[in-house]
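These notes open a run of structures that come right after.
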Structure I
Amino acid sequence: MTQFFASFWRLEVVRIGNQPVHVSQCVLALAIVLVGPWLARRASRLIVRRVARWPGIKPNAVGVIEKLVFYVLVLIVVAVALQIVTIPISVFAVLGGAFAIGLGFGAQNLFNNFVSGPILIVE
């Protein structure tokens, strides 16, 4: 039975370039992605407790700092998980380009409506 789990743990899921990605790497990355945001939330709250004691800081600023710290920590967690699985971030360049094109088409319609409004008001 242990032979089966050992061979399954080393099973190659996919090959990216010359680097194989094994089941063990995927499980570890998944564990990091699942536990990471929880740890990031706790760390951001811990940091905010210290920042909230600063004299003259407003409660709204404390909330913004908490959100920013949380998002930065989550990005770090995702980057570490991708590094463990040996997936280069450049793989997501194509997805980013497609997202930017879709956003551009959506913004084009929004911009047309924004410009049409004052034209109709003037006429």
Structure II
Amino acid sequence: MNYFWVNTPEYGDAAWSPDQEAFVRELMAETIDTAQNVSLEVDGRTVQNLDSLRVSGAVGACTVPDDNIFGIPFDPVPHDCVADGYWALLSPLSVGTHTIHFAGGFASGFSLDVTYDITVTNR
């Protein structure tokens, strides 16, 4: 459950001003604050204290491919971007099969329920 913002051309490609950054962070926080029924399970074990997994990152630089989710062309240069949401960093998993399941929604009605079945092998 997360939200990211890329400084798209309609907002200007230059570095954000403090006012622009504050606007973006407030917009993202208003959405992420409405997260509900957020859950994470790894191999059937429920991960507790998901509130501690919420992170609002520093402004960084990202590049955006031509076939991006925004449907608009970008110059092939880094753009300012920032994110807010719930992020889980897992310890390395043992060799074998594993299931990672996460779910949640927002007050807007958007929800997700995702299961990854993965296999870890020796190299």
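Structures I, II were shown, and relative contact order in percent (Cα under 8 Å, 6 or more apart) at 24 was computed from I. Calculated for structures I, II, Kirkwood radius over Cα pairs in Å is largest in I.
When distance in nm of label points 7 Å out along Cα→Cβ at positions 52 and 68 is computed for each of I, II, the one that comes out at 3.5 is II.
Taking Cα Rg over 2.2 N^0.38 Å, for residues 44-83 alone as the criterion, the highest value among I, II goes to II.
Among candidates I, II, the computation of FRET efficiency 1/(1 + (r/R0)^6) of positions 28 and 108 (r between Cβ atoms, R0 = 25 Å, to 0.05) that gave 1.00 used structure II.
When helix-only ellipticity at 222 nm (-39500 (n - 2.57) for each DSSP H run of 4 or more, over all residues; to 500) is calculated, the result is -27000; to which of the structures I, II does this value belong?
Details: I: -27000; II: -4000.
Source structure: I.
None of the figures in this text is laboratory data; all of them are computed from the coordinates on show. It should be emphasised that the depicted structure is a prediction, and the values quoted were computed from it without experimental measurement. Cβ atoms are built from the backbone, for glycine too; each structure is taken alone.
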